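Each structure below appears as structure tokens.
Throughout, read-outs are computed from the coordinates displayed, never taken from laboratory work. Predicted model, so just to flag it, every value in this text is computed and none were measured. Cβ atoms are built from the backbone, for glycine too; each structure is taken alone.
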Structure 1
Amino acid sequence: MTVTVLPPPDWRQVSTGLDPVPGRPNTFSAPDFDTLYDCPILIGDQEILTFEAAGRPHTVAAYDLGSVDRAKFTGDLKKIVEAAADLMGELPYRHYTFLVIGPGGGGLEHLNSTAVTLNPGSLGTPRGYQSWLCFIAHEYFHLFNVKAIRPVALGPFDYDRENYTNMLWFSEGVTVYYEFVLLNRAGLMTRDEVLERLGSTIADYENAPGRLHQSATLSSFDTWTGFFGRSEHAANTTISYYDIGCGLGLLLDLKIREASKGRSSLDDVMRTLYRTFYKDKKRGFTDREFRDVCERAAGVSLGEIFDVYATTVERWDYAKYLGYAGLAIDVEPRPVPGPWFGASTQDQNGNILVATVEPDSPASLAGLCAQDEILAIDGTRVAQRSFSGTLNAHKPGDKVKVLYARRGGVRETELVFGTKIERTFKITPLANVTAQQRALFDAWLLF
């Protein structure tokens with residue numbers, strides 16, 4: 001089937017991953033409906049950059065790249081593509097297009113393209129630029145992990161109903177893990193930076209209240225019923241399968257490397273899934289088949305990871321798994337500097353509306369609830385733009401009077417600022433490591 005784009009006269013570019021039809025301007029072909037439906041088309045005056053990587057042509061079609069160094073940007077993309085090709089052994093496309101569609105938050109993977117948003121101002125610092133590369137690497141690696149390597153529920157799709165799976169922690173979370181791995185192997189992220197980002201990701205889900213209530217598999221399955229209709233209580237009862245899946249990917253990789261004595265890794269799992277199910281059987285895998293591939297690579301049972309860590313809310317033995325690579329992790333509870341209020345707020349027509357309240361927090365103990373409108377602190381009217389400054393002017397132990405509105409009535413409560421306790425999950429090298437630990441670490445992170 002073909003599609004012809006008829007852009008307005010002053011729109012000069014049509015960018016897509018679809019194959020162009022020779023001799024027919026702005027006409028593209030797709031072998032079937034699923035492929036056509038999967039390929040976005042960007043029409044406008046976007047900037048076009050090109051580069052070649054791993055023997056394939058690549059295009060960047062960007063709405064606004066700001067002042068970023070174009071040569072450096074395409075050079076870094078080339079490194080990411082080549083790192084992915086080295087990992088997987090090949091690239092499953094003839095050409096690839098990065099569609100950078102403008103400000104926003106989020107992206108979506110496709111067979112031979114990705115559509116991503118970009119706020120150009122975020123690229124102004126080395127950390128911001130590296131985070132952008134992580135984002136690009138994530139969406140790009142989805143061409144393997146999701147578009148090719150996928151649970152059976154994720155294609156071919158039934159467009160008339162939801163597609164439930166327990167494995168989004170793998171499809172999305174392990175792709176987060178490979179963001180850091182790919183950038184490290186591309187020479188764009190140091191070992192210390194990888195460890196810092198892994199520790200930060202672990203802290204994000206371990207310090208979340210929902211960690212006590214929802215497992216990785218349940219978070220995956222509940223996406224259709226909860227993620228797109230989130231209530232104000234979701235932050236306290238749910239967990240991100242992106243973040244917790246990254247942690248599971250880390251544990252799987254280290255355990256497979258340790259148990260196989262360095263003969264296998266999570267990379268081998270990815271290659272086996274790609275070859276066996278995408279190329280040979282031309283279908284997705286079941287949960288059991290995925291586990292079988294992982295356990296064959298490790299040569300041992302991975303019951304602790306699959307039966308406990310992925311499916312329950314039991315605590316994980318990070319020290320054991322990171323110890324395989326000669327690493328330590330700080331799991332000690334520590335006070336967070338500054339006063340703890342315990343509620344997030346949002347602006348509603350200039351008013352302060354409570355969005356979420358953390359369990360057992362000062363805000364919760366004071367009786368504040370989601371949807372309350374905060375009117376004043378100690379008799380002084382407050383606004384959303386200055387609210388954080390008002391809170392930070394206090395210290396733990398300070399008492400304040402909070403005037404708030406709820407369901408048409410006005411109430412006042414006393415709130416006592418507290419001290420929040422969290423764990424950093426900072427990952428650092430052990431002081432003394434064995435030759436086996438050093439070898440595993442060196443084979444895992446390269447630079």
Structure 2
Amino acid sequence: MPRIVFYVLGCKLNQYELRAIQEAFGSRGWETVPFGERAEVYLVHTCAVTGRSARQCRQMLMRARRFSPDALVVATGCYAEVAPEELRAAGADLVLGTSRKEEVVGAVEEALGMGKAPAIPLQVSGFPERSRALLKVQDGCDRRCAYCIVPLARGPSRSRPPDDVVEEARRLAVAGHMEIVLTGVDIGSYGEDLTPPSSLPELLSSLLEEVEGPRFRLSSLEPMGLSEELLDLISSSRRLCRHLHLPLQSGDGKVLRAMGRPYSPEEYREWVEEAHRRVPDICIGADVIVGFPGEDEVAFLNTLRFLEELPISYLHVFPFSPRPGTEAWKMPETVGHGEKKERAKLLRDLGEEKRREFYRGLVGKELEVLVEDRHIGCRKVGLSDNYARVAVGPEERTGSIIRVRALRSEGGLLVGERLGPCAQIRNLSIQHSIELKRGN
């Protein structure tokens with residue numbers, strides 16, 4: 001049995017795709033082994049969103065070559081699409097970009113003299129080492145933010161047919177996953193390219209109606225996609241997680257315009273405040289870029305004050321990293337490396353205080369917690385529907401959803417007291433599971 005090592009860098013979409021590629025190899029009889037072992041193939045699924053992630057990809061390819069000198073070293077993913085020559089220089093024997101995902105198995109087997117397998121459609125039946133499953137609903141992006149390389153790496157927005165999404169969600173439910181995270185590049189644009197057109201709220205309604213069991217969580221959503229219909233669904237269904245991640249990027253209007261972001265700070269504030277009005281105890285996170293060209297001290301302080309006032313629960317902060325082929329690549333940098341680090345630290349500290357404040361507001365309240373295979377001391381740690389880390393008893397079954405009351409906030413998480421199982425989220429019936437397996 002041929003052996004293969006997988007390694008992934010980057011976003012949830014990348015993680016989903018690597019799992020799909022791994023299942024495709026498994027269907028051809030390949031055995032997955034850990035990084036560091038000898039294998040016929042080392043495959044690195046790459047990321048190109050920042051200079052740092054690109055550097056890490058090159059380092060992993062060089063490590064793969066050291067660990068298994070005779071292996072076929074393969075680079076796939078976004079970096080492989082936009083700069084294949086850089087990955088070959090780092091040691092990759094075979095480079096396959098995002099446009100060739102379904103050809104990966106065939107190309108690898110052909111390179112090894114094993115014949116050429118036909119293209120294998122990428123789909124996932126489960127994530128054996130994860131409590132939460134990922135489900136790709138969309139790929140690509142039609143927007144052209146000045147700093148972003150993703151449209152160059154993944155092409156225009158393309159939505160998966162809703163029937164395919166529902167069927168894969170059913171398989172993930174049968175595999176025992178009680179939370180499914182919907183992922184893509186721009187999931188708020190879901191359905192605009194379909195015939196007839198659809199939308200993210202329509203897709204969510206179908207999933208809630210046709211897939212029994214798990215709850216659903218949205219990954220990053222452009223704030224323009226926060227529609228009335230979507231808020232109606234989140235506020236009315238206990239199977240939609242009270243969690244939104246809405247990229248902001250800057251709280252300064254001039255910088256937002258230079259970035260090509262199609263909204264103002266005031267519009268973003270209105271979206272966030274409306275979500276809080278409609279959905280009690282919702283968790284809202286944001287991405288912020290510091291040091292974008294033209295972000296002077298006044299612009300940064302505008303961002304800092306804007307976020308201090310906003311009911312945000314956490315922040316993901318990124319120092320600006322110019323990417324080849326983007327509009328920002330041509331802009332002269334105006335913020336030094338040291339200043340970027342200082343600004344990033346200020347915002348990360350604010351993000352941690354925002355998280356602590358959010359957790360303190362949940363003390364005494366009832367939460368629905370998915371028990372994960374994580375431990376803090378003698379306790380397991382789970383994730384609430386509104387994205388709080390909660391310590392629960394060691395006897396709780398990994399993968400189950402339980403009701404807890406948050407007793408206190410300490411050490412970066414909540415401590416919960418069990419109240420019982422979540423009655424409204426039911427496991428699939430045996431008969432339904434049998435029917436699904438027959439359908440496969």
Structure 3
Amino acid sequence: MVDAKYQEYVKSNLNSFAKQIIALASQRSVSARKEGVEECAVLVEKMLSEIGATTKVLKQEGVAPLVYGEVKSTKSKKTVLFYNHYDVQPEEPLELWKSPPFKPEIRDGRIYGRGVSDDKGELVSRLKLVESYLKTSGEPPCNIKFCFEGEEETGSVHLEEYISKNSELFKADAVVWEFGTVDLQDRPKVILGVKGMIYLEFVLSSLSQDAHSSYAAALPSAPWRLVRMLNLLKDENERVLVPGWYDGVETLSEDEVGVLQKMPFEGEEFKKTYGAKEFVGKMTADVAKKALVQRPTGNIAGIWAGYTGPGSKTVLPKEIHAKMDFRLVPNQDPADLWKKMRKYIDDKGFSDVEMQLESMEPAARTSYKDPFAQAAIRAASKVYGKEPVVELSSPGTGPLYIFTRTYGMPSVDIGVSAEDSAIHAPNENLRLDLLHKGILWIAETVEQFAN
């Protein structure tokens with residue numbers, strides 16, 4: 001276990017750490033609107049410098065800066081990289097917040113504000129983890145690198161370019177990913193991967209201008225046409241119908257099935273959280289658990305056309321838009337699937353439907369047998385006094401593949417948040433007790449790996 005002096009420093013400085021999270025979360029950095037991102041990068045670089053890290057700010061024209069930091073150690077030749085992001089999701093809908101999203105406040109043992117969990121609280125926890133080593137023993141247990149980007153919430157579109165142009169900077173032996181949680185029973189979760197994703201927008205225009213709805217008797221309807229096309233993308237069993245979509249998708253190994261079976265999943269609680277009466281396709285909880293790890297998806301994230309305000313307006317819309325995300329599993333190549341989808345849509349007679357790519361990234365996964373994964377599992381047991389939940393993959397997505405493929409790094413997703421942190425939603429929050437325990441958990445993981 002990390003030594004008593006380190007533990008005491010973390011405990012006694014917890015209020016100071018919380019103030020740092022509040023300071024960072026007070027700075028807007030909504031990447032979807034390019035709002036405050038540059039200013040936030042300056043603040044992040046300043047916070048890195050203040051803990052004693054060597055820093056470098058990488059820039060490209062019109063792109064959010066990538067903030068790099070490094071703290072060297074004589075104790076081990078190994079290097080652990082911390083990846084986090086300083087951009088946040090938009091704060092809307094504002095009327096559902098109980099306090100202003102960019103004026104964080106502490107209530108009932110939690111910090112409330114946009115980004116306090118995803119991902120500024122996690123980012124600050126990594127800084128304070130290293131600061132605690134520097135203050136108590138003069139150096140961390142191994143070399144530490146920081147990679148803080150400002151475009152994660154918009155698909156990390158330029159991260160791979162930043163990394164490839166500065167490949168030596170980001171070489172490491174392992175990476176602690178951006179975010180980690182305890183489950184609803186306060187069991188720490190060790191997450192070993194992420195799904196991939198294609199995020200796109202379909203656009204279809206049938207007229208040069210909106211028309212009176214009475215003309216629908218003679219003029220084409222863009223909304224009806226796109227709805228018919230969308231209906232061709234999935235069947236009633238949730239299977240994507242694009243030919244070749246599942247080529248290369250492998251079944252879980254016997255060992256992976258064993259890990260999945262041990263993973264607790266409170267199906268009824270999960271449905272209750274989101275107000276769902278049943279799982280899609282009336283699947284069982286066991287099937288739902290496996291689907292979250294290993295099933296590709298095709299989700300309509302948003303669809304709009306015509307008049308959507310109060311009252312009535314009889315209009316035949318000139319165009320329709322639909323945003324979709326397709327979650328992918330290992331061995332699905334998003335670039336290849338993009339081409340297959342375009343061909344499928346064309347072959348079905350919808351070549352007039354425009355496909356606009358927002359982002360794409362493949363899945364990534366680390367073996368639970370990897371020494372770094374095992375270090376995180378052992379560390380969780382020590383700090384929390386209970387066996388952790390091991391998840392083969394998050395159902396979500398992130399640019400993890402850039403590190404696992406480029407450098408062959410193992411990765412673990414561990415951190416300081418809770419499952420009910422309301423990330424991406426109003427009243428996002430961070431539990432202060434988990435900030436404390438989470439820092440100790442990550443520190444213990446790094447120590448075990450370094451030794």
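Taking 2.5 as the value of distance in nm of label points 7 Å out along Cα→Cβ at positions 113 and 137 derived from one of the structures shown (1, 2, 3), identify that structure. That value comes from structure 1.
Quick check on the output: 206 is volume of the Cα convex hull per residue in Å³, for residues 273-400 alone, derived from one of 1, 2, 3. Which one produced it? Among 1, 2, 3, the structure yielding 206 for volume of the Cα convex hull per residue in Å³, for residues 273-400 alone is 3.
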